[in-house]
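Before anything else, here is the set of structures, which you'll find just below.
Just so it is clear, none of the values below were taken in a lab; they were calculated from the coordinates. Given the structure is predicted, the values throughout are model-derived calculations rather than measurements. Cβ atoms are built from the backbone, for glycine too; each structure is taken alone.
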Structure P
Amino acid sequence: MSDSAATPERPRLFRDIARVEPAEQGSVVCIGAFDGLHRGHRALVDRAVAQARGLGIEAVALSFEPLPREFFGRAAPPPRLTLPRAKFEGLVGLGCDRVGLLRFDAAFVARSAENFVEDVLVAHLGAREVWVGPGFRFGNGRAGDIALLRRMGDAHGFAAHEIEPVLRHGERVSASAIRRHLAAGELEAAADLLGRPYAISGRVVRGRQLGRQLGYPTANLRLAGRTAALGGIFAVRVHGVAAMPMPAVASLGTRPTVHGVEPLLEAHLFDFDGDLYGRRIEVEFVARLRDEEKFDTLDALVVQMDADAALARRILGATRTPKVET
């Protein structure tokens with residue numbers, strides 16, 4: 001960005017547009033759900049950031065939390081690819097100077113498309129350019145589209161652009177396609193659309209310590225009430241523990257053998273001995289081993305866990321090594 005750019009000292013997150021002070025020189029705004037930050041999202045954000053850098057002004061990404069599909073489908077919310085913090089961090093990593101995760105609630109739903117443009121894009125963000133993905137709709141009743149953005153842009157002094165769909169091997173890159181691949185255990189296909197292996201990040205929380213009693217201590221991540229996009233037993237790599245990703249075997253589900261209820265991601269790191277509580281880690285999914293299932297006894301469960309761990313080691317090329325300690 002040029003020296004004249006009105007860039008914040010550090011990336012800023014905002015939830016309430018009413019508290020946002022407009023950038024003096026305006027901004028380039030990209031809008032989307034950004035769930036997964038896949039290749040299509042990155043093409044959109046990259047275009048907006050490049051335009052902002054060329055103009056010497058801020059790049060702002062606008063998204064919504066909860067996602068609109070979560071809000072309208074509360075009885076059966078769609079699987080989530082990226083949790084809010086990871087989405088914010090990813091957008092910042094792509095070069096966005098400010099990120100808005102606007103509260104998507106009844107009051108926001110009631111906004112007309114025209115009000116969204118005038119209040120959010122013009123009054124508070126000083127938009128000079130607005131970039132959206134193909135087929136983007138917004139406002140009450142989904143009345144807003146690229147045509148409305150262009151008409152209002154002519155009146156308010158901003159340009160509106162819609163990027164072309166991004167294709168991979170003839171398949172359109174979309175969060176829906178990625179969810180389908182993940183649900184089917186097609187991790188390589190999902191990774192191709194994402195542009196990276198699928199991963200879940202979060203802070204390690206305390207569990208019931210049952211894994212430790214069974215000889216398989218785990219680092220546990222909660223899903224913050226979101227529906228997981230995949231489930232079962234997996235070979236994984238865990239980032240954020242050592243200098244290199246650590247091989248592990250993980251389960252993602254409700255643990256029916258031990259009467260679990262809350263969905264939980266549990267990763268057993270091979271040849272590791274340490275306390276990870278409170279640490280932020282990222283679990284990268286490499287291969288799906290099997291479905292989650294209920295066993296009649298804990299002994300039967302341990303036998304299967306031994307087999308899962310051995311298979312995960314082979315897939316990951318993880319020979320036994322001296323234990324890593326922290």
Structure Q
Amino acid sequence: MEKVMMVNVAHEEFRVNISASKRKTVFSLLKKQKFLFLLLLPGMLYFLIFKYIPMYGILLAFKDYNPQVGVLDSPWIGLKHFHQMFQMNYFWTVTANTLKISILKIVIGFPAPIIFALLLNELVSNKFRRIVQTISYLPHFLSWIIVAGLIFQLVSPSYGIYGFLCEAFGWQPRILMGDGKSFLQILLISNVWKEIGYGSIIYLAAIAGINPDMYESAKIDGAGRFKQCWYITIPCILPTIAMLFVLGLGGILDGGFDQIFNLYNSMVMPTADIIDTFVYRIGLVEMQYSFSTAVGIAKSLIALILVLGANWIVGKISNYTIF
């Protein structure tokens with residue numbers, strides 16, 4: 001019995017010593033790398049203030065919120081808003097619109113920066129390459145309000161370039177922003193135009209990190225530019241492509257609120273209305289705060305499932321995962 005007690009005491013002392021050693025190591029690291037942790041502090045405060053503290057508002061989804069009494073004193077109603085949401089036919093309509101628009105943006109918009117980066121990498125003139133890069137980056141820094149104004153000026157049948165061309169060739173102009181199919185095409189084209197240059201930055205950086213000796217060996221073996229790109233460049237940037245693809249799927253239910261909110265109208269509402277614009281209307285316009293919070297939570301849960309599933313599938317196919 002005494003031996004067992006002695007073993008337990010020794011084991012407890014060993015655990016205490018390990019804990020003390022770990023604390024000492026952590027404090028030593030904090031002291032040694034204090035300036036690096038100070039640089040990390042603004043980012044941590046950003047996520048704490050704008051990402052984690054607002055999660056307190058999740059309670060709204062389970063309460064019948066009354067602004068006069070506040071969140072905590074509002075009556076608890078459980079999953080009532082979720083039942084109401086899943087029984088609403090229009091919720092499934094906006095969900096289908098969101099998935100359709102997001103999937104089309106991934107299918108068309110995701111490969112575009114990759115192809116653009118590969119083409120830029122093949123340019124011989126560095127000066128011309130820098131000029132093209134600079135021009136292609138600029139649209140990213142324009143807000144969607146400005147881009148929407150430009151689009152309206154371009155496609156207007158009365159005073160835009162589209163109307164001028166139709167008049168010049170004797171065609172009958174259509175209201176492109178009022179037709180669901182044309183509106184969807186404008187969404188996709190404008191999204192690619194705005195983001196293709198900025199999205200290629202990461203791929204260009206990945207390409208720049210490839211060992212030049214691999215290209216020299218390929219040249220000696222007689223490989224042309226296309227084969228070098230196919231057998232060296234693309235396989236080397238495949239981990240970056242896989243990572244960005246999985247991260248991109250995390251926003252598959254976003255659909256692009258800024259873009260659609262500044263472009264859509266009542267004529268294309270059945271086609272262009274997405275979850276985010278739906279939440280905006282019922283939450284801020286109609287002031288149904290609890291119900292809109294429930295819709296936002298459902299959207300986040302579906303997006304989480306899609307990210308985990310996509311990460312698993314990409315891991316099975318290419319052995320590249322982000323977690």
Structure R
Amino acid sequence: MGEVLGVRQIKAILPQRYPMLMLDRVEVLSETTAWAVKNVSMNELYFQGHFPNHPIMPGVLQVEAMKQLGELLVRSKLDPEGTQDVYMRVLEKVKFRRPNNPGDRLKIEAEVTEFRDAEAVVKAKTFNNGGQTCEAIITLAVRPREGAREMPLLFNENDKHSETPMDVLRIMSLVPHRYPFLLIDNISMIDGEHIRAVKNITVNEEIFAHCPDDYAVMPESLLCEISAQSGCACVLSRPENAGKIGYFMSIDRAESFAPILPGDQLVIDIDLPPGKSKFGKGSGTITVGGRVVFSITLMFAIVDA
């Protein structure tokens with residue numbers, strides 16, 4: 001048996017706090033391996049109004065749990081002074097295999113397979129009583145906890161206006177996501193296979209409620225969700241998909257290039273070629289002020305609601 005960490009000890013190592021702390025208890029088995037428990041409860045914030053009549057734990061929160069367990073293992077080596085941001089630089093080979101619902105208990109396993117320069121590679125999996133639910137390869141790296149350096153450019157072509165193709169009410173008529181996990185504000189452009197969505201980041205969002213040291217930064221796992229919701233809104237707006245629902249299936253690769261802070265406007269560009277099956281594959285980028293801050297290639301399934 002290894003060292004068992006409760007919430008107090010976990011918080012002493014990790015900066016994540018409510019509502020984004022995804023580990024309830026951890027057993028550290030060695031310097032490179034650990035497992036953790038995350039109890040899934042209906043009382044959690046993300047279930048409130050999310051997927052009406054079908055509460056389901058967002059898949060990206062499994063990714064966040066894996067990231068946090070890996071971070072717990074490597075933080076002392078990547079950031080011994082505890083002054084930097086340990087972030088998910090690359091996310092690869094993610095497969096969402098089965099859902100987690102209220103009442104499930106999530107087991108998270110992580111193994112550090114490689115240290116290189118100022119990075120660590122972590123292989124991780126999650127399970128519930130029905131079997132494996134998710135897997136991923138995560139590359140963790142460090143960056144300074146830098147704040148905003150310039151004011152955003154306001155009132156550009158992506159801001160909502162009278163001819164915006166989809167406002168949030170139209171988006172909500174297509175996708176089942178609701179507060180606090182509806183993460184796009186409008187669709188500013190649809191051009192055939194290409195969609196452009198917008199997410200305005202504000203410090204009043206729940207995910208920033210208890211950020212330590214006043215360093216509010218958007219988790220990379222949620223950037224995956226923002227990209228997926230943008231793609232789903234586009235695909236579900238097609239007449240042949242009326243009344244259907246989209247499920248996140250996999251992430252081939254996602255990469256983060258810069259932190260995202262309150263006050264940023266995210267512009268999400270996704271290309272979604274029409275598929276011949278119920279599965280859709282897309283790739284895209286997120287930009288802030290014209291600079292690419294995130295890229296992703298993902299797959300989701302379109303099924304009957």
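Taking distance in nm of label points 7 Å out along Cα→Cβ at positions 96 and 264 from the coordinates of each of P, Q, R, which one would give 2.2?
Of the structures listed, the value fits R.
Work out the source of 9.2 here, i.e. which of P, Q, R gives that when mean count of other Cβ atoms within 10 Å over residues 48-55 is computed.
Q
Consider the structures P, Q, R: one of them gives -7500 for helix-only ellipticity at 222 nm (-39500 (n - 2.57) for each DSSP H run of 4 or more, over all residues; to 500) as calculated from the coordinates. Say which.
Corresponding structure: P.
For which of P, Q, R does semi-axes √(5λ) of the Cα gyration tensor in Å, calculated from the coordinates, equal 31, 23, 17?
Here the read-out was taken from R.
Comparing P, Q, R, where is FRET efficiency 1/(1 + (r/R0)^6) of positions 40 and 224 (r between Cβ atoms, R0 = 25 Å, to 0.05) highest?
Once FRET efficiency 1/(1 + (r/R0)^6) of positions 40 and 224 (r between Cβ atoms, R0 = 25 Å, to 0.05) is worked out for each structure, R has the highest.
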